[in-house]
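Just so you know, all these numbers are worked out from the coordinates, no wet-lab data involved. Computed from a predicted structure; not experimentally measured. Cβ atoms are built from the backbone, for glycine too; each structure is taken alone.
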Structure 1
């Protein structure tokens, strides 16, 4: 009877812990490029529990106490009390934790839950089979409790099993459907968009510009993996679509090629190339070569749009004879150039010069930031190639919608929020600080810093701190995560920033309360730069 109680408690523990582990697995892209494994290794100390360790020791001891039922009973009661204490503490920690994006129960997660259930049922079934042999039963109870303790690794094993069985079958089934659908639409124009930074912004801006004349389908949100493209094609592409814009993301060499082989773009746009995901790529040269896989996959009659202000694009030895359109702001020998850029709290205005046209044309947009001007220029370059008039292009740029969490200006009642929380990188962060510096009133930066920058992460975050103190001239800085943001603090110190105006929290929600309590007659502008997922929460 006592063993049944322990098994039921273990099942409860498994259910609670599996929800947490699945949440982290999902946020780490189902262990793509070993992201989940790295999360486990970085949080290994958080998995240790003295209560559960004692329960495991008691379970081992019980194997050798078959003939001492009294001592075994006492130990089992102690184990039950400790086990319940552990579960309650774990549940409280989960409830008190900062969760920004909850676990989404997708079809893939449901398949994982099925596999996890089967793995945990194995010792239960064996216990039922050998119920008359107490030694084996006690050994299997110990194994079951151990499996509960090692839940994060059981989830990893389930993901591994599914990846090479169920998920592979599901992937190839839906991939063949998507390939067939694309093949049966010979008049469809396919545009690929990639780069280290600004892919989603560039894609959405391009879609808004081309929509003025064509029926355009961009991949939703940041669905830029093979799964994302396949899902978009199968669920949203139809016979009325003129243009399909495929955002293409990558963590290692060859992944852009895989996406190009799936959708066969004729047109390609490269946003800025930098150090994003340097940890997984291994070198800046690998990043550069990977991004250019898009342009080198285009057919000879295709068109690539490149940024002449980006040294990594200008210096690349392109192995393709397709047509290249250059855009730029600083460089004047380009096909489409922006000049007289002016940014304010209502948007951005600039003039555009098209190569071969003596006129320059006025454009205005609700978007903020120089990098968004580059994205607009890329859209204008293809818009002209697709036969859209200047007047229509001007109208389209005026109507481009602000992009959620990407330098999105929002009135929050008591302050203006410049929401750049989706992600952060050195170039994007510098551009965001430049925007903040142009705003009238009191300036605040709220940030947890930048991640996935490999060996340069500390160095680049320290430089970010220096830029906050010099370029943005921030009045207050709110850092989220005491340990992770130490390099930013060091950079701020070097600029002689007033450390009395530096605040550190572990929860971004506290930043809102802090801003609300600031007493000033000025307008308050707060830049929220980056918002790391729950996998980076500091305990």
Structure 2
């Protein structure tokens, strides 16, 4: 009994720490299975891939990733600066609307732009019929890398926008007012604003980098030879799992290099407001041409990132609505909502248990276990899928030897594998949401409840849970949205004869039936936009409530 009491005091041996350890173990096992592939003999195609294709994979991946990150970073920072420091007509609308491109997965935007700007698209047909102008060069002479960078930039810039906007919203006005005395507003941005925004903007740019490295749909559509498409080609085209594992490990090394760069950039510059009586930013009113310029800029980005793809999908739906409502679509919709909901629920339970264990039962293992469990979001889906398949295939062999009556490939061919991979990939989003919720309420109420005699679990359900419900709902919505948009995991891990909305869209587009992608794409966009707006409005309502108190 004394040993057990000592373990509990040090944060070992209770249910909350067990959840934390289990979350870390779930992330660790697939990558141990993946790493074991290094000790197996190389596949028959590996020497050719290593000698003739590997350099092309590296250069293509780096060009697209760096280009998309720079473009998205420029858009996100400039839009956040415009909305945060200037008052103009439509500012409140754009503050919400500029988040909506996140609801459109990049691969769906790529298909929409193909229909919009292709030879038979609305724009080229309009110019040929009315002005006798051919815009064929628009799609034939612009490099595929440029199109991919454009698609990633206009759909992923909200990552940079949201982080930069959150930083500027609570920035001291004194810094900017004093800087204005030394020069104009252009100089204010370059000499003061951009250095201050550096940590937030680079964090958003790194998220864009990770999304681009994870992408398969856009790269496949434009025929790019990135690492993700190479992994798919080795796995499905060559049937060479060992070569796919080696490519996945190289991509994993590239991701860890990106994370190290992020850490270096984040630690290089840090800024803190030291006074407790700071005045927050006041907006500068724009009129005339400056107001028209900002409105035009925000409007064009919103048009390019959300409205144009949405209108193209609605146009396709108008052409194909008679045969759009099929049983396959209904089953894919129900299956996607069910799997996404189950995965989001698992993520939030695991994240809540892990965060609660960290705040109440700290020990020397708390930080490593939590940081390890949150690495899943940084891992490209193709890498995670191969690791999960390797682990669950081994688990199936063990189960078959112990329980012969179980069906063959009991785990690796079930939806459980997909839910498991979703949970690992998006655990970090749920964790950060719950952690932010607990940070707002602190430990005061928990300690007061414990002083009155309630246990840890009773305190959590009676006191903590009602106070962090907004953070839980917001985190659940964000996890749900990201799962809806996810394509590579669905393509690699879904059970046979089963489709998600994303894989249904991909197969229609791969068969050149772009009009048929309209309804499943609109389902993804509708749910994504609805949850994004509800989350954003909920955050604004919470801010007003807190400021009012």
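Among the shown structures 1, 2, from which was the value 0.10 of FRET efficiency 1/(1 + (r/R0)^6) of positions 117 and 517 (r between Cβ atoms, R0 = 35 Å, to 0.05) calculated?
Answer by label: 1.
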Q) Given that distance in nm of label points 7 Å out along Cα→Cβ at positions 381 and 469, derived from a single structure, equals 3.8, which label among 1, 2 identifies that structure? A) 1
**Q.** For distance in nm of label points 7 Å out along Cα→Cβ at positions 125 and 461 computed as 6.0, the structure of 1, 2 it came from
**A.** 2
Q. From which structure (1, 2) was distance in nm of label points 7 Å out along Cα→Cβ at positions 221 and 285 calculated, if the value obtained is 3.7?
A. 1
Q: For helix-only ellipticity at 222 nm (-39500 (n - 2.57) for each DSSP H run of 4 or more, over all residues; to 500), the calculated result is -23000, so let me know which of 1, 2 that is.
A: 2
Q | Entry that produces 1, 5, 11, 14, 17, 17, 15, 11, 6, 2, 0, 0 once P(r) over Cα pairs in 5 Å bins from 0, in percent, for residues 213-492 alone is calculated, selected from 1, 2 | A | 1
Q: Consider the structures 1, 2: one of them gives 11 for relative contact order in percent (Cα under 8 Å, 6 or more apart) as calculated from the coordinates. Say which.
A: 1
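Work out the source of 37, 35, 23 here, i.e. which of 1, 2 gives that when semi-axes √(5λ) of the Cα gyration tensor in Å is computed.
Of the options listed, only 2 reproduces it.
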